[in-house]
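A.B. asks: Below are structures written as structure tokens.
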Structure I
Amino acid sequence: MDVNFFLEYFFWLPVLLWVGLHFWFRNVSYVVFMKKQVNRGEKWAYVSEGFVKHPERVKLLRFCDILFTLVVSAASSLVVVWLLKKQGLETYSNLGFLSVIIFAIVAYLMVRRTELKLTDLFQSAFYLEYRWVRYGIDCKGIMMSEENVQDRAGLSYAHKLRNAEDHHRFWRYVKAMAKSKKVPPEMFEVY
């Protein structure tokens, strides 16, 4: 097997690693962000029961975030060094290792983008539940403070997400709630 042939395919390995890192942040490591939001008192944030009972799992996820980010950044940096050597810029190839910092910044921006998307997703799902709880309270004619309504909506929201998690349909349920434009039947009637 020719070395150049191997190295040209080696170029695509970091691309696959970046895709994997994106899915890691979005589907596995989101718990670290949600835990931070729960600690801040956000009612829309939800952390699985397994991570609440075992906080060392969150620490493990944080460690894996750093480890995977460094591995992907280093692999990408090696490709930069290889490209510099291939183009005949061998004197600058050692500076290619500084690109690890740039790739770590790109990974941080990827995490921030994922956190913003998760915030939008979970807030949309929470406010659907909030509208339903507010509508039920208004229909019964109960006078309740806004804080109590939000607390009640938060409990109902957490119960529904826990139930969805138990039935292995957590992400489908959250996405369906976030996309839903359903409003209670008489909520926006104009008299």
Structure II
Amino acid sequence: MPRTSEAAEIVLSGSGTFNPPKAEQLAALRADLPFSKSDLASGNWSFSARYEDSTPDAESDPHAGRYAGAIRGFRLVIGSTTLDLPADQAAIVISDGGSGFSHRESIRVEARASTPSGLLRLSWIQVNQQAKDADLRGPAGVLPSDALPPAAMVASMATASPFDRFLELRIDAATGGSRPLLYLSSSKLSVKAGPATAP
């Protein structure tokens, strides 16, 4: 749908904690990961994403939106290490019961980056999932459509459980394999969003 208001640049930011890997897990980690063992042992992380809220939908599914190019910058901090992820590998993905799952709505702000150890994926994920016979498409659910929702909802969408809002980090080896080199996930975050006030 066409926007009647002017485009705005939004900053989404969150900070919180995760459960650090155990000592034996830290000892087994590869040395070429983008975060040090002390970073991971700290259990502290934060992220920020700057995006443009008038980016058009690139997804043909009428109940799913993919806003590739919306992200202007995406940063992850773990411990004392800051990693800036490439904006051209980031997107906001909205599902209003799309992709064949009419009982599930979600907002994902995601990015990926190639690192010496493998492919890194970072996602702020919010999922509203109901019984399989529910149809959440359109105004029946939390999201009225697959359009980019207001910034406050990108930060905190209503979900059935607080554990359905979480930050997820995964690094997979370039050679493949079923197990990630590193996997972190946590719902222990405070997330907010609002208009960008600085360039």
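Read-outs throughout are calculated quantities, based only on the coordinates presented, and are distinct from any laboratory measurement. In this text the structure is predicted, and so the values were computed from the model without any measurement. Cβ atoms are built from the backbone, for glycine too; each structure is taken alone.
A.B. asks: So P(r) over Cα pairs in 10 Å bins from 0, in percent, for residues 66-121 alone, computed for just one structure, reads 21, 41, 27, 10, 0; which one of I, II is that? Please list the in-between numbers first.
C.D. replies: On the way: I: 26, 38, 23, 10, 3; II: 21, 41, 27, 10, 0.
Structure II accounts for this read-out.
A.B. asks: Now for a different question. Matching task: -25500 is the computed value of helix-only ellipticity at 222 nm (-39500 (n - 2.57) for each DSSP H run of 4 or more, over all residues; to 500). Pick the structure from I, II. Spell out each step's value before the answer.
C.D. replies: Numbers: I: -25500; II: -2000.
Answer by label: I.
A.B. asks: Compare percent of Cα pairs over 19 Å apart, for residues 98-161 alone across structures I, II and report the one with the greatest value.
C.D. replies: The maximum falls on structure I.
A.B. asks: Sticking with this structure for a sec: Out of I, II, which one gives 2.8 for distance in nm of label points 7 Å out along Cα→Cβ at positions 50 and 74 as computed from the coordinates?
C.D. replies: Comparing all candidates, it corresponds to I.
A.B. asks: Where does the value 0.4 come from, among I, II, when distance in nm of label points 7 Å out along Cα→Cβ at positions 18 and 106 is the thing being computed?
C.D. replies: I
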